[in-house]
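Each in structure tokens, the structures are laid out below.
The numbers here are math on the coordinates, done by the rules we state, and not lab data. What you see is a predicted model; the values in this text were computed from it and never measured. Cβ atoms are built from the backbone, for glycine too; each structure is taken alone.
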Structure 1
Amino acid sequence: VPKLKVLDMAGKEVGDISLKDDYFGIAPRKDLITEAVLNELNNERRGTVKVKTRGEVSGGGKKPWNQKGTGRARQGSTRSIQWRHGGVAHGPKQRKFGYTMPEKVKKIAYCSIMSEKIKENALIIVSEMTYSKPKTKDAVSTLKNLKAFGLKTLVVSDKKDDVLKKSMANLDGSKLIYLTNINCHDLLNYERLVFTKDAILNLEKQLEK
């Protein structure tokens with residue numbers, strides 16, 4: 001069972017927490033991690049690019065010139081694909097790139113990433129991360145105490161906190177997300193993960209479902 005230290009905002013140990021091997025101590029499935037990340041990125045794609053076919057372009061109802069006698073190639077419409085301002089053949093159409101992944105596969109991907117981060121000592125648990133007023137200076141101080149400043153750091157909180165959000169808004173390389181918005185891409189993309197104690201316990205509960 002992975003046992004992790006719980007630190008306060010000053011970086012001092014204030015306890016420990018035991019996480020279940022079934023979710024935080026598994027052998028990583030890199031194939032499922034890849035599939036989950038690609039699925040998330042594809043779901044973000046808008047897929048709105050589209051061009052008009054010759055049937056959708058306006059105009060072109062009249063035959064440009066007679067079929068015979070002009071010496072020129074026969075033409076039926078000025079909206080054919082060879083004409084300027086004509087339609088496009090086999091052009092891109094609006095489409096959805098995303099698809100729904102099975103929940104079981106998603107869960108294994110989350111467990112794989114978290115297990116890997118624990119093995120790399122890249123997961124930090126903090127008892128809480130709250131400030132009385134928004135100050136970037138305070139957020140910098142906390143990350144320095146947790147030895148996570150200067151690295152790509154993802155902070156995960158279980159509840160919305162506008163003061164914390166504003167305090168971290170100007171930190172380059174660091175990002176705050178809430179547990180409701182957790183995703184594989186962010187978990188994998190950041191060097192350090194800083195979870196509040198409540199956030200990691202609630203994540204474990206979600207994975208148990």
Structure 2
Amino acid sequence: THELRSPIASSKVALQTLTKRKDLPRDKVDILLCNSINDMDRLHALVENLLLAAKIDGHSFQIRKDACNLSEITNSSISKINETYEGSRIFEADIKPDIFVVGDRMALTSVITNLVENAVKYSVDASTINVSLCEQGKDVVFKIADNGFGIPDKEKKKIFHKFYRLGQEETRQTKGTGLGLYIVYRILSLHKGKVIVRDNKPKGSIFEVVIPKSI
């Protein structure tokens with residue numbers, strides 16, 4: 001519930017300030033409006049994850065089989081998340097152009113977006129995140145590597161469980177619902193794909209996604 005309430009409360013405060021303070025300088029107005037838009041983007045992404053997880057669990061989600069340009073999806077996801085987090089991470093991307101897979105565009109967008117945002121949330125400001133997308137035979141391989149906190153070996157399988165989050169509730173610093181990686185795992189399974197997590201060197205994590213070009 002905190003993840004739902006937080007962006008709503010933050011946006012409400014900003015809008016109330018705009019309503020009461022008619023004398024605010026234009027730059028302050030722009031900052032408050034930008035913060036409200038980012039809060040609504042966070043809320044929208046959260047609601048989309050909740051709805052998608054409910055559909056998957058209820059077996060009412062049926063994947064579409066469209067030609068999806070995964071290169072465009074990846075570049076768009078990086079751009080949007082970089083804007084949301086105000087360029088606080090350095091993205092080094094090697095995205096081969098016009099890589100297509102047959103699948104559900106909305107669902108695959110959710111996979112990429114969740115993995116990119118996950119890398120941002122579990123790394124520190126000004127750190128580098130490496131992203132790559134390429135073809136390997138009959139498959140497409142997406143990799144994202146961060147230099148963040150890393151994932152203990154005993155938790156590597158648990159992170160794909162519904163609502164599972166790293167660390168202890170009282171000491172946890174990152175926001176989230178524990179749905180992102182669960183959705184990634186389930187959507188990839190529906191596309192006959194897989195996700196692998198391993199340690200990055202000297203620290204951090206690497207998530208590797210393998211998706212067949214056609215299902």
* Computing helix-only ellipticity at 222 nm (-39500 (n - 2.57) for each DSSP H run of 4 or more, over all residues; to 500) gives -15000 for which of 1, 2? -> 2
* Asked: Looking at structures 1, 2, which one was semi-axes √(5λ) of the Cα gyration tensor in Å, for residues 10-129 alone calculated from, given that it came out as 62, 15, 10?
  -> 1
* Comparison of 1, 2 - label where relative contact order in percent (Cα under 8 Å, 6 or more apart) is highest -> 1
* Origin of the value 63, 19, 13, where Cα extents along the principal axes in Å, for residues 34-89 alone was derived from one of 1, 2 -> 1
* To do: Name the one structure among 1, 2 that Rg and Dmax of the Cα atoms in Å of 27.1, 95 was derived from.
  => 1
* Match the computed value 4.7 of distance in nm of label points 7 Å out along Cα→Cβ at positions 26 and 186 to one of the structures 1, 2, and report its label. => 2
* Structure fact -> The value 0.9 for distance in nm of label points 7 Å out along Cα→Cβ at positions 122 and 154, derived from one of 1, 2, belongs to structure 1
